[in-house]
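J.: Input: structures, listed below.
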Structure I
């Protein structure tokens, strides 16, 4: 029995070594391979873990992890550690005025989660902590009080409506108003600008669409806020013109912040997407909606889509919907992209009573808006955080 146990440990050690070697060989230019390896490693972990241990990691570890993140941000731990050096537990305890033993225990937990790397007497940055620094507003948004408080009312929200009808969003049950009103009052510990900064910092990746094939088209970014997506696309595709549409309060002053290299090709237009689109301009017009529909319930989405119909009558024009697209059926094995998408789906449900959708659900929405609206293609691979649905209004 002892010999058999020793052999099993050796086999596991060889497997771990092989996985590390495989991970080291992966190239950033082939992200699918790394994605597949991460999924397989996650599946291996679940298949070999005792179910009770799995429950512990699902229930108790996230609770403490959330608390540890709060401490890291409240004590400015990320900023205190030198970029290319380390800091001792003793020094960190002194500058943060914390109990040395307690802070060491908190940060060793963070090291075990790979947030930092443990040194002999302290910690240094890890790839994860550096990634957090680059996307800090987005991480802060994930830890925000408003989401935590809203989540407490999720069960009540589930039982607030009919079997198949609209529900009252958990956030409205928690604060008595919708998200934007709550943010404007400051009662949730976050203002609208901070929320928008968090959304802007979300690592959504590139938009998987052949923009260069549009030629000299005009792209109308519906609900495009301060225009950061349009500006980035304008830099990459110099033949395209962009019109960023949003409410006046959302685009106020945005034009003054645009760099000179694209200022002649990106302009702003006050428009409420609940109202019909202005008469389309000459040439090819592409209506672009990024993360708009997932904020709204189906009935609202149908109304929003109908406002685009006059501009889509020209057969050259089209609608691009950039959203997460849920799988029709979940993978049998661990899939990290699906986990992210399903988490985003529950966030939308908690905040707005809305949701992410499958391609079939998107097509059903389009059909309700007008039976002639058809998805021509879903652009993007299985590992893309965001897909692009290309939609056209077919001739009768």
Structure II
């Protein structure tokens, strides 16, 4: 038996470099907290080092009273403050009388601030990072009053009488302002009664005893989630109009098959029509300010077709499988919003009929060699 192990050195080097850079920034900012507070209170800072430097340094430069440098052991860093026993373990200076510029000559409250300087900077950095995360990604909160399409009821919700399209307006008569607070309000209550608006009428649902523990054990899965409008039918109509067959629905994706004469041209015509129709749809403002977009991957070649499933379960679905199908799916995954991607083989067949732009070589999952890809413009 032969086992081959492949190691991606370039990826490892990139990840290692990112880690060292991030770690270095944390060290510098931490030590900067000690450095600035020490200088603020008039202490002499003899050294400011990124990484430890026993025996030698990778780089160093003296500026004023302070030597700045980079060590070779990436396990931290340090600032050497006169009159303070630190990582350098320099005890000789302690034998002479305290000098005004030394750490040991400063009042206790100043020494405390200098020692806490690095921790304070770390705390401020954490606040800034979390603030930026919230600023960039934010927290999506869905007001109940904006839930035009109601909730999608999963298995646990259906078992207690909640239906698709219901809107939960209160928990134990406490108004529910945001849908995101539903789980929290339920978990913090004993004996839950949900006020529900269904088809414009108010009703109530009492959750059975033990339901909350079952919901908690299920990690709040299988209950409810906001409903969003389905736009798949827009794609289906254009596929059928060009003589295509809808093979299956995969979440919000559609897999379609085109056979016969000019099947590739018809697939591209359908894709362009789908893109134009999706782009003309209005923005869904009621809940998430959702803008419908589509990405499409197309491939052409021989496939295996037939019924796949289980005879025992009396469920057989007609479908197509093979490398051509897999490549089409991976092209779709690589496509950006509004992109229609094809490989070089398809491009040669349709280059005279459609305007295409070369994207370049890309890596596709389970493909040893990179694939030359083109974007169909119109």
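J.: If FRET efficiency 1/(1 + (r/R0)^6) of positions 103 and 351 (r between Cβ atoms, R0 = 41 Å, to 0.05) is calculated from each of I, II, which structure is the one that comes out at 0.75?
T.: I
J.: Please compute distance in nm of label points 7 Å out along Cα→Cβ at positions 79 and 295 for structures I, II and give me the label with the greatest value.
T.: By distance in nm of label points 7 Å out along Cα→Cβ at positions 79 and 295, the leading structure of I, II is II.
J.: One of I, II was used to compute FRET efficiency 1/(1 + (r/R0)^6) of positions 55 and 183 (r between Cβ atoms, R0 = 41 Å, to 0.05), and the answer was 0.10. Which one was it?
T.: Structure II accounts for this read-out.
J.: Same structure again: Once Rg/Rh (Cα atoms, Kirkwood Rh), for residues 303-366 alone is calculated for all of I, II, which comes out largest?
T.: II
J.: Assign the value 13, calculated as relative contact order in percent (Cα under 8 Å, 6 or more apart), to the correct structure from I, II.
T.: This value belongs to structure I.
J.: Rg and Dmax of the Cα atoms in Å was computed and gave 24.1, 80; which structure, I, II, did it come from?
T.: It must be structure I, since only it matches.
J.: Additional query: Which one of I, II has semi-axes √(5λ) of the Cα gyration tensor in Å, for residues 63-166 alone, as calculated from the coordinates, equal to 60, 16, 14?
T.: Derived from the structure labelled II.
J.: Have a look at I, II and say which one yields -10500 for helix-only ellipticity at 222 nm (-39500 (n - 2.57) for each DSSP H run of 4 or more, over all residues; to 500), as calculated.
T.: II
Quick note: the coordinates plus some simple rules give every number you see, no bench work behind them. Small disclaimer: the values here were computed from a predicted structure and weren't measured. Cβ atoms are built from the backbone, for glycine too; each structure is taken alone.
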